[in-house]
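Take a look at the structures listed below.
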Structure P
Amino acid sequence: MNCYANLNNLMIYRNLLEDPIIQDLRRPKEIFSAELFGRLIDKAEEHGLMGIIPVEYVLHAISHQENVFSLVAEKNSGKVGEGLKKAAAKDIVLLRAFLEDVFNRFKNHNLLGNYKPTVIRMFTGRSILEKCFMDFRYDPSGKEAVKLMCEYYGKYGYGIMADHVAFNWDGEIQALAGIRNYATMTFEDIYGYDTQKEELMRNTEAFLHDKPANNVLLFGDRGTGKSSSIKAVGNEYYADGLRMVQVSREYFVQLPKLMQALSKWGKKFIIVLDDLSFEEFEVEYKVLKSILDGGLEVKPPNVLFYATSNRRNIIKEVWQDQDQSELHNVDSVNEKVSMADRFGIKLYYDSINQAEYFTMLKGIARSESLNIAQEDLEAEAIKWEMSHTGRNGRMARQLIDYLHGK
């Protein structure tokens, strides 16, 4: 039996046999098939694959396979039973032989042997997959490769979970939708607020290490870096198994369904509630309050909530709250502040003074190699501040972009 026929013995990765492209790759004569070439080019452009495209496509298909091995390893942080390890090892050996043949058939192909897509996208964990499936003389039994794949699934997951740092909750279809162009923000990009960033990182790391952690509310003046700090969390801890999920306000009522969907994964999730605020007459906050703490449905242990708001207590407060016209006035005040009380950690992002603003601008200009004298930068900053709405990180970013464009 040759390597093509041997694939019929796959047990764990058997669903690969249903892939039309892999079916064609199992037929050696299809090396001259224009139809196959066209489909491979489509996939290369769709996924940003580069190199020997038939090989890259098979590796990509393996990484996206949902099977009992990937499910169990992802859910249990890479831990699987001995029986499952043996079955996976046998499949890896079979797939290696197939990939070796595909590699040899296409390595010198004038088009598919060194393809460069229009947009190259990160292939998460590719080096691990290459070691397991492309190092043809390594680990002939497949046992060491199984250990690496367990680590891969525990760290990155499979399918869309390996592809994306963050997701939107699509309330129309009630499913996760990957965010392809997630912000590249890091903590180094956020100037100042060191105490707030350190506390946010400490809480996140506790969460990732299965220690007690709190929901976090980042509140304060606009443009100070609250949302950017949360984006930086996603990038900082992606490789540690953290994923971010943003939920729009109109889908708050679906949060129980979202948490049920997230509980099936072994990854840790932070549900992001950005720019959270409610007027007095809005009642959606009651739904959210019940879900955060106090409802019958318990929040899964792999889920936390991080929210941003310009309001300290999220719900609008008015002077009437301080009068005594209501018989039990304290009850109304408690009702309003009880929403913010659901967040065990509250981080305040205040406005910066002019000296801090200048320091921020100098740091950004230096990191981006903006050629401008210090006195000119400060003069531009003063003019920009007068024509805009104050001093904060957002205004600094807009000014630097303006100066780059001059």
Structure Q
Amino acid sequence: MYASNMIEPAFPNDGELIEIFDRVGDLREAAARLATGVGPDSRSALAPLLRAMNSYYTNKIEGQHTYPADLEAAIEKNFSKEQDTFRRQQLAIAHMRLEKELEPVAVQSAWSHQFEQEWICRIHRELYAQLPEASLAILDATGQERGKLQPGVLREIEVTVGSHHAPSPDMLPDLLRHFAFRYGVEGYSASKKVIAAGASLHRLSWIHPFPDGNGRVSRLQNHLLMTHLKLADGLWSPMRGLARRQQEYYEALGAADKPRRNDTDGRGNLSSSGLTTFLKFWIDVCIDQVKFMSGQLAFDTLEHRFGSLALQIVHDFGRNMVHHRSSLQPESLGRTLYRLFQVGRLERGEFKAMLGLSDRTASRVISQLLDLRLVKSASRVGSLEPALPFFSLRFLFPGLWPEAESIPAPRVVQGEV
């Protein structure tokens, strides 16, 4: 069979595309509403948290995730001495770094470049090249090592994943050329490009270009496509939804793996109706994630949630932060933290004035907010920026990352303010 036919149809039949185009319209409309409701400063504050969450969920799909507490420790450069935990921490940090590095590149690069072999190999190379050699072992189904992964290098071995026997290694260059030819068309409409992003997520997984890491690479490439189309804008990613509906994700991939059933099921090796099933699932996941984040970032309720966090800081886990005779009011602290999140940066003097405290007392509050990692600063006297430690999630964004909500607040040094 010719490589050009193996991943066809690249798109579902015209009749099946009608409903898909309608759903894409819903996705684009919802994503536009979300993007216009969140300013660039708030988006910048959220970005590190969401990259950590994306890393957690894409690795969870592979059964290789680290616990959120271990991930947060790795972000603070506190790595575990236990080898398997250390390896998972490294992989999570590598994903976060690469997502941050490649997002602006994806936005600036041509649409066609997003599907070229060079780009796909770059994602794989830069993800795995960050890991030490000990973390590059390729294991078989019994857990025995069967080789070392070479970052960015196409596989030279036969691979079977579940019921799918991946194409022969000698077909990979031709398959990837056809993949780029079919999906990287600059002249596609904006909606057709969204459909290409969804369909290519499956087709790249089906091609299985590398000995290991194909799922992570295909999902990161998909995330970068949505970034290029300016639909994600750093506010959401399909990765979370795919992980939280993992069984459905596998079933949808399996449907798109199926061969063509009959003459009405497309004009290629694979099933058009199976690809339609996958696309409908993927678009529904995207819409769900956009709507969920729209609710999380609704500013009429987010200000109240900052107030709830401030109340907990003053009266619960932050008992060491303030003395019971303190004049610090939760309402003032909540408003100040919310304002900082909105604008992205405040001079210390402005932050202190909003607290309504004496300079000495406000300085102690800032010091202890720094200890809680709720604010950050480049120096001891520099301006303040918002930070979102994992423990704050259950107050500010409940349900966003449930697995991280059990992390306790760090203890702060006792002192009367």
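Every number here is computed from the coordinates shown, using simple stated rules; none is lab data. Since this is a predicted model, take the numbers as computed values, not measurements. Cβ atoms are built from the backbone, for glycine too; each structure is taken alone.
So here's what we get for this one:
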{"quantity": "Label whose coordinates, when FRET efficiency 1/(1 + (r/R0)^6) of positions 110 and 206 (r between Cβ atoms, R0 = 25 Å, to 0.05) is calculated, return 0.55 (choices P, Q)", "calculated": "Q"}
{"quantity": "Read-out Kirkwood radius over Cα pairs in Å, for residues 86-125 alone, computed value 11.1, structure in P, Q", "calculated": "Q"}
{"quantity": "Structure responsible for 53, with percent of Cα pairs over 21 Å apart, for residues 270-349 alone calculated and labels P, Q on offer", "calculated": "Q"}
{"quantity": "Origin of the derived value 1.09 (Cα Rg over 2.2 N^0.38 Å; candidates P, Q)", "calculated": "Q"}
{"quantity": "Computed -14500 for helix-only ellipticity at 222 nm (-39500 (n - 2.57) for each DSSP H run of 4 or more, over all residues; to 500) - originating structure among P, Q", "calculated": "P"}
{"quantity": "If distance in nm of label points 7 Å out along Cα→Cβ at positions 230 and 366 is computed and equals 3.1, the structure in P, Q", "calculated": "P"}
{"quantity": "Relative contact order in percent (Cα under 8 Å, 6 or more apart) - highest-scoring structure of P, Q", "calculated": "Q"}
